[in-house]
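Throughout, read-outs are computed from the coordinates displayed, never taken from laboratory work. Everything numeric here is computed off the predicted structure, so don't read it as measured data. Cβ atoms are built from the backbone, for glycine too; each structure is taken alone.
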Structure 1
Amino acid sequence: MNMTKKTTQKEEQTFEEMLPKEKYGMRHLIECNCILPQYKNRTPVVWHKFPVFSVIDENNNVKEKFAQCNNCGIIHKVTEIGKSEITIKENLRSIRTMEDIKFGIQSDIAGILEQYKCDVSAWEEAEFILHNNKWGSMIILDQETSNGVTNGKALIFQGSPVLARVESFTRQEVVG
């Protein structure tokens with residue numbers, strides 16, 4: 001009698017093999033060496049983190065880019081998800097701004113992003129979704145958590161003829 005365990009192909013796949021085999025994008029946080037004023041005297045030190053949007057290619061490599069800290073203004077070279085290198089520069093005119101991105105997306109979507117005061121990473125994500133037809137994707141516009149329940153609003157991209165809509169959501173947070 002054969003006592004070896006049968007495994008399915010799904011169990012044998014590595015994490016990298018399960019990732020999409022096409023270009024995709026991701027918002028993530030990178031850490032700066034600056035400290036927000038409310039954390040100046042805290043021990044241990046709480047470094048500021050800010051959101052960036054990165055494009056990941058078909059081979060799951062992050063496309064390197066530069067991002068500017070929204071607190072101190074220093075320039076970071078984003079090299080991996082959650083990782084960056086601080087550059088010597090304090091200004092880099094080639095970093096895209098919300099105004100730059102606004103020209104490449106529909107005015108109604110730009111209006112929603114402005115209304116919710118979205119940061120540049122959300123604008124970059126919206127542009128990526130639209131230019132790469134990533135229908136079904138969503139951007140969280142606003143959210144708050146109370147007593148383990150998160151309520152918020154999301155911009156959902158659905159494609160033609162109506163490109164996007166705003167929907168409310170509620171989600172039970174699981175701690176564990």
Structure 2
Amino acid sequence: MNTSLWQQIANTIATEFSDLPDVAQTTRVVLRLTMAALLGGLLGWQREYAGKAAGVRTHMLVAMGTAMFVLVSQQIGMGNEDLSRVIQGVTAGVGILCAGTILKNDHINDVKGLTTAAGLWLTAAVGVAAGLGQELTAVLATALALIILAMVPFLVKQVEKPQLLLADDVQSGKGVSKRE
């Protein structure tokens with residue numbers, strides 16, 4: 001093979017890897033993806049610690065994946081309208097992933113996985129924020145989510161839960177107080 005062929009191959013490879021043209025852009029991409037992975041990992045750690053199915057790796061991948069969609073869209077120069085459509089598509093796609101975590105059993109109140117689904121959806125939003133360079137917003141959302149996941153179950157246990165009345169109970173007179 002001649003030298004010009006090898007030079008052409010080398011130039012093609014260099015062109016393919018030229019999406020990060022300078023140190024500033026490389027640092028920006030590394031920071032945004034790392035931030036998405038770390039924040040997703042924190043949310044996933046909480047879920048894994050709570051014994052839930054979607055854990056650290058799942059949340060990290062969701063956050064990084066959503067960050068990648070918006071980051072690459074920005075890199076190729078998409079305007080805000082086009083970027084909005086990317087975010088809409090990512091949101092819908094992650095919603096489908098989340099739906100797969102929800103399990104409904106026979107009893108009306110026996111639904112599992114809603115918090116996991118909501119957590120994955122929020123993790124996607126955190127990834128979008130990190131990918132768009134809104135790192136402080138992503139950190140704040142993650143902190144609030146961790147507080148909600150830690151504190152709300154504790155607070156709910158402190159409040160006495162009312163008995164759920166079913167249609168059969170109302171018809172039979174159970175739980176209905178008679179006024180005099």
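When mean count of other Cβ atoms within 10 Å over residues 67-74 is calculated, the result is 20.2; to which of the structures 1, 2 does this value belong?
Working: 1: 17.0; 2: 20.2.
Here the read-out was taken from 2.
For the read-out mean count of other Cβ atoms within 10 Å over residues 107-114, a value of 15.2 was computed from one structure; give its label from 1, 2.
1
Figure out for me which of the structures 1, 2 the number 23 belongs to, where relative contact order in percent (Cα under 8 Å, 6 or more apart) was derived from the coordinates.
On the way: 1: 13; 2: 23.
Working through the options, I get structure 2.
Out of 1, 2, which structure matches 1.25 when Cα Rg over 2.2 N^0.38 Å is calculated? Present the calculation step by step, with values, prior to reporting the outcome.
Values: 1: 1.25; 2: 1.51.
Considering all the candidates, the number was obtained from 1.
For helix-only ellipticity at 222 nm (-39500 (n - 2.57) for each DSSP H run of 4 or more, over all residues; to 500), the calculated result is -4500, so let me know which of 1, 2 that is. Mind showing how you got there, number by number?
On the way: 1: -4500; 2: -24500.
Attributed to the structure labelled 1.
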